[in-house]
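A.B. asks: As structure tokens, here come the structures.
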Structure 1
Amino acid sequence: MEETLKQNPANCLKVVLFGPESTGKTTLSRQLARYYNSVWVPEYAREYLQNKWNNTRTTCEPKDLIPIAIGQIALENELANKTDTVLICDTDLLETKVYSETYYSGICDPILEKYALENTYDLYFLTYIDTPWEADDLRDKPKEREEMFKVFEKALKKNNRPYFLLKGNKDERLKLAIKHIDNLMKDKI
């Protein structure tokens, strides 16, 4: 099972959109992939948990986290082969770890934790909570946005992940993200 949580080597920069639910990560992921004529890795948990909800009307349980993590890395590894510039990731295993610890009394499967910490990315964008809340079948913490934001930021700092905070409307966030990715691309040349 451990091999299914490991990143494959890739010939591209990897950028992660990171933060609480309903903060514009998916919208920005799509915009960035389009801008760079590249690909984006959707959040596998959304599809997995929506299917679960549609079929059983139950929400995420600890037993779902490893299959979610395996699906996320499988998508990332597959799509990383389709670009040699920048891969935009709508999430990563560190985000899954944060949710696990937040929802399940500080507990995270040791294998998930291992790969959440070992897998690497070139840059994170921490999305702020200044976007309107959009309810759906899976989102459940509209009144805890500030608390959740602090948990996500703490995880980035604790694990020494390179990140920039994104605030503002969609256009402002996109411009700032492009600026930081362009700078990173220049540094890598």
Structure 2
Amino acid sequence: MRTRTRLYAAVVGLATAGAVVLPAGGAGSHGYTDLPVSRQKLCQNGTVTDCGDIQWEPQSVEGPKGFPATGAADGRICSANNTRFAQLDSPRTPSGGAWPATRVTGGQSYTFRWQFTAMHATTDFTYYVTKQGWNQNHNLARSDLNLTPFLTVPYGGRRPPATLSHSGTLPSGLSGHHVILAVWTVADTGNAFYACSDVTF
């Protein structure tokens, strides 16, 4: 009983300090966007069905960091190279319909929000958006994106809280359907987390 009490106290102490150690790439990882709502969140909340494993693990879209110079490969950006989550890469939902899109207004401030299940030391958060006239009929590639982020939020190696919001100005001059790619770059591993959100300007 004494050992069990000590173990519980140690776990509570680590959790309070925000330093829970999880195995790399484990099911306990790690974070996703819900403003604007990401494809993985739409699968998790049942708005989009038949998504496969991602419906239980919206926080696990983890892949190599370094985007856009390196990182997730073209055509596999929304899944972060993770074949288990390949449904996220398709321009259509598993049922063949369009991904539900959040209505936004170019040139105006927007509050982006992340939800975390493991709060890693963080380099930054970066946000990219597709170009006007991009090819909507194939999996997302770098050629579809403006590769200069429209918003970068440096985080200096700190660990985020369970929910983190930050605001930035959406690009102007865009209309119609676009994809916003959010990338959370982890400071102390070789990975980043990717989230694709469909929006309508």
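A.B. asks: Can you spot which of 1, 2 the value 64, 35, 28 was calculated from, given it is Cα extents along the principal axes in Å?
C.D. replies: Source structure: 2.
A.B. asks: Comparing 1, 2, where is mean count of other Cβ atoms within 10 Å over residues 31-38 highest?
C.D. replies: 2
A.B. asks: With distance in nm of label points 7 Å out along Cα→Cβ at positions 63 and 143 coming out at 1.7, pick the structure among 1, 2 it was computed from.
C.D. replies: Attributed to the structure labelled 2.
A.B. asks: Kindly point out which one of 1, 2 the value -15500 was derived from, the read-out being helix-only ellipticity at 222 nm (-39500 (n - 2.57) for each DSSP H run of 4 or more, over all residues; to 500).
C.D. replies: It traces back to 1.
A.B. asks: Work out which structure the value 3.4 belongs to, where distance in nm of label points 7 Å out along Cα→Cβ at positions 135 and 175 was derived from one of 1, 2.
C.D. replies: Structure of origin is 1.
A.B. asks: When relative contact order in percent (Cα under 8 Å, 6 or more apart) is calculated for each of the structures 1, 2, which structure yields the highest value?
C.D. replies: Going through 1, 2 one by one, relative contact order in percent (Cα under 8 Å, 6 or more apart) is largest in 1.
Here, each number is a calculation from the coordinates, and none is a lab measurement. Computed from a predicted model, the values in this text were never measured in an experiment. Cβ atoms are built from the backbone, for glycine too; each structure is taken alone.
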